[in-house]
Every structure is written in C-alpha cells, then in structure tokens.
1. Taking FRET efficiency 1/(1 + (r/R0)^6) of positions 44 and 236 (r between Cβ atoms, R0 = 41 Å, to 0.05) for each of 1, 2, which is largest?
2. Can you say which of 1, 2 returns 1.03 when Rg/Rh (Cα atoms, Kirkwood Rh) is computed?
3. Identify the structure, out of 1, 2, from whose coordinates helix-only ellipticity at 222 nm (-39500 (n - 2.57) for each DSSP H run of 4 or more, over all residues; to 500) was calculated to give -14000.
Structure 1
Amino acid sequence: MDREHDDIGGFLTSRRARLSPADAGLPDFGGRRRVPGLRREEVALLAGVSPEYYRKLERGTALGVSDSVLDGIIRALQLDETESAHLLDLVRIANAGTHPMKKRLAPRRDQLRPGVQQMLAAMTTVPVFVQNGRLDAVGTNPLGRALFSELFRGQGSPVNAARFVFLDARSQDFYRDWDGNARQIVAVLRREAGRSPYDRELSDLVGELSTRSDLFRRLWASHDVREHRTGTKNVHHPVVGDLSLSFETMDLASERGLQMLVFTAEPGSPSADGLQLLANLNQPQASGATAQATPQQR
C-alpha cells in the first residue's frame, strides 16, 4: 500500500511541476516559488476541490475519490490520454489494496500459441516482433529476429529490450536516437507498472535496472508514461547499415498482455533497400515453416 500511495503522489507532483501559472491560465504575481510549477492550492482551485482534499490525494489517500474529482484533476494538470489512464489505474489499484481479492488477475501468457507462430512466419516481407508489457521478446518472425539480432546476441532468457538499452553498451551503436529510445522505454515500463502493480517479474526488472543504471533510476523518478503504439525506429544495423522504420503496434486479442509490432520502410527509400537486403540475406531462415522462437519458447 505504501508504494501504491507513493506512486500516486509522485505522479501528481511530477505533473504539476511541469506547469507554470501561465500554462494553467492563472496570474503570476511574482515572488519566489519553493517548488517548480503549480502549487497544490492552485491545482485544487483549477480542479474545483478544497486544498486539503487535494493534499490528501497527493499523499495517496484515494479511497472513495469520485470520477468528477478525477476529471477535474485531469483537466487541471492537462493530462493527455495516456497520463489520464495511468492516474485512473493508480487510484483503482490504491483502492483495491483494501480488498486483497481484487489483486488476483488472470495470468498473462508469455508464450505464443502455434497458430500465432504460423501467422508470424507467413509475414515474410516485414519484420515482426511480439513483446509483453515488461518488454520481453516473446516471439519474432525470421526477418524481425534478423533486424534485432543485436538484442538477441549475448542475452540470457528472457531477452528484454530495457536490459539491452540500459545494460548493454552495444545498444548505443544500434539505436541512432539512443537517448529518446531510453526515455521511451522507461515511460512504457512506468505505464505498465500502473496497469500491473502485482507483476513480480516487472518489479524485479525495475529493481535490477534501478540498481545497475543511474540513468534508468533518474528517468524512473520522472514518472513519465507512454504507450507503445506507433512511431519510428532509427537503427544502425551491423550488416545493412542505417534504417529508418515506421512501426505499428497491435494488441493480440487472444494473448492477454502481448503486443505485435510490425515494422515497415517507406517504399523506394534507402531504408526499404536495406530492409530488402536484410530479407535476402535472411532468405534461408525465412523459407522455414515457423517463426523464430525466442529462448523462453524453446
């Protein structure tokens, strides 16, 4: 319960710290502010609640908070869709802490059914990567494994994107925007922690990375959250060179908690040529009948 309360307080504090009175449409009468951003009293004013009520919420006392109050705070702090969902999850979990039975969730699958593996293997012209909320690699098609060959080289099981970025120096050569990718990974893990606070493996991963990486620890403390839905990956592949690839993420409805990322290159671009070269070089594996399995599938 203490951790759940700290998560609410840390998130709300970080969100109001990024807003100035001008951002919120409030007059700024000058004077030195003891904290960056809005004061608690200003957030309470904007949200239409008493300062004491908001202070209690920022301390993690969320029992019985109404939807209208949360809506007011979301508006006051100018939260986006992902941040709003994260706040609602934190409040839900804090309240569920008083009802232990609510903690029991259906187990997530961390392996692919044969039918899903066959589907991945049939997708021969684009790299495909399946991950869980912890960013473990659950499955790939052959071209996806070839694209992320550096990720799979030298890692034990499970192969994990966050461990690769923060604990493997080769990631700084592989990701052309390493800093942006590192921030994105932490924000995705922070969002997953709000959804799945009782995931012991996720807690262990965060603890490991916090202990071994000062940067991860600082980024985790920022409480930024993000969904891994669409975007661009700029990588330097050790065989075919620089690639700029768009990706789309789809939830696998039949596999709770798993996401499939599909990567494409702009037709006629150097990245498309590089991806085609990678596919040609990978042709012997791509002609197989099944998708490449990750270590935990073997």
Structure 2
Amino acid sequence: MKKIDVHIHSNMWVDLQGNSDVIRSASPKELRETYDKLNIEKGILLPIVSPEFRRFMQSNEEVEFLANKYSDTFFWACCVDPRMGKNNAESDLTYVLNYYKERGAVGVGEVTANLDMDDPLVDNLFYHAEKCGMPVTIHFSHKKYDNYGLIDDVGLPKLERALKKFPNLKILGHAQAFWCEIDDNVTEQSREDYVKGPANGGAILRLMRKYPNLYCDLSAGSGYNAMTRDEEFSYKFIEEFGDRLLFGTDIFRSGQTSKLSDWLDKAYEEGRISKENYLNVCRGNAIRIFKLNLPIED
C-alpha cells in the first residue's frame, strides 16, 4: 500500500546549501529516498513557526517553496502561532489562514507553541481554523518551560473542552503527552517516557468514542510505541477507529526512518486488521481529511 505521511519536516537550507552540520534536517532528496524504501507516496510538510521548538523557526513560505519544488514528494500545511497579531485573542486569523489555504495549504500545524490548550489565544486559533475548515495537528505537552507544544493535564481535560467547544474542528493528537493517555495509569513521569506494557484505552479511547472530531496522528516514536506496547489492544483500536487514525513518520533529522510502515503492513498481512482499515490508516483518511488530490486506492 502506497502510504501518505501526514507529518513530515524538512529544511531547504540543507538541500540548497548541502550542509546539515548545524540543523541536520532531512533534505527533500533524502526524504524521497526514504519514502521509496518505506513505500510512501507523498507527505504533508509541516512548518515550525514557534520559537519554543528548536534553535530555528521555519516559515510557511519556506514549506510552500519546498512543496512546489518537490511536488512529487510533498503537500504542505501552514501554521500560525496563537500569539500572532499583537498577542491578541481577537486577532483575525481567518484572513491569514485563508491566504495560505488559497495558496495550497491543506491544514494547520504542527502547533508547538508552549501555551495552555485552554488559553484564549489558542481558542482564537481553533475558532479560525474551524471557520476555515482546516484540520489542526497539535503537539501535546505536559509542562510549561523547557518544552514545546500545547499543554494539557492528565486525562486530557483541556482537549475535551476544545473538542466540545469546536465540534466542527478536526483535531489531530500527537506526541507522548497525548499517546500516554492510551491507558488510565498515567503519571507525570509516564507523560515524558515511552511506556511499555498493557493498555486499556484510557482517556483517548473515551474521547474517541465521545467526540467524532478527534483524530490520531500515529507518527513518531510516541505513536509507534502506543501501537506496539499492547498489540492486541491496538488491533482492536484500529478496527474501531480505522476512519480516524492517520499514518505519519515525523522524520525530522537526516538518517531517520520509521518502523510504523512495516508494522502496519505486517498487521494487515497477518489478518490482524481489515483491508478497509489498513487502506484508511495508510492513505484514505489523509486524502479525505486533508482533501488531497489523489485516488483513495493507489
């Protein structure tokens, strides 16, 4: 199955200057080689617009440039820091989001600003993303300072508030502070670590059953760990929510790869997940949710 990667990063300076000593981002050409090995057709390139993330920021214009130059490899999403527009919860972000949408942006993300998820500034971003019909990919965080991503508490109460307040906004959950909630036995320590062992569904299962606008980004070590810590649970989880789980890699640095592609292939080949849900997770959901101009079946 040719997959669609809903979560990928790259940097044009690596490709254009050929020097990754400082940033060490994966270049578009490196990603194309990795994609061919992993049987991935295209990825959605996500910018880094908030200063908390790393040592550099990345503009929407840069990812648009890369997606246009390497159109055989990328779609692209835009992102807006919630503090944009004079740090004002009344800022008209619809104007900004529609500008990028008209230029080809298929979603909003990755949101990495280290603000509480119920901050009025974040509400404003969610309001305008919902108004523009653009899905939002969120990096979840468990703490303020020395971290990045929107902050929620154990049990994801702030996420539930957002799902309820913005019912037409598709929210994609991502990162360990999100995926640790696949089980009820969550501690402050486990919100940082890749927990092993049995999973009972936790807050994620409860919220998925209650709110149809919650989606799960399976990318990175956090998503892979969530799927592999208790495989019998994961197969059932995929069968129940196969229409709201999305394949991704979150490859960021040169030389990185992903184990999730092979794991999904094996789960399907061994009859652990249905063909319908295998297709949905690998590409169908991404095409429907982000309205990509690709056939559902490759």
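1. If we compare FRET efficiency 1/(1 + (r/R0)^6) of positions 44 and 236 (r between Cβ atoms, R0 = 41 Å, to 0.05) over 1, 2, the biggest value is for 2.
2. On the way: 1: 1.03; 2: 0.94.
Attributed to the structure labelled 1.
3. Of the options listed, only 1 reproduces it.
Every read-out reported here was derived from the displayed coordinates using simple, explicitly stated rules and does not represent laboratory data. These numbers come from a predicted model, not from an experiment. Cβ atoms are built from the backbone, for glycine too; each structure is taken alone.
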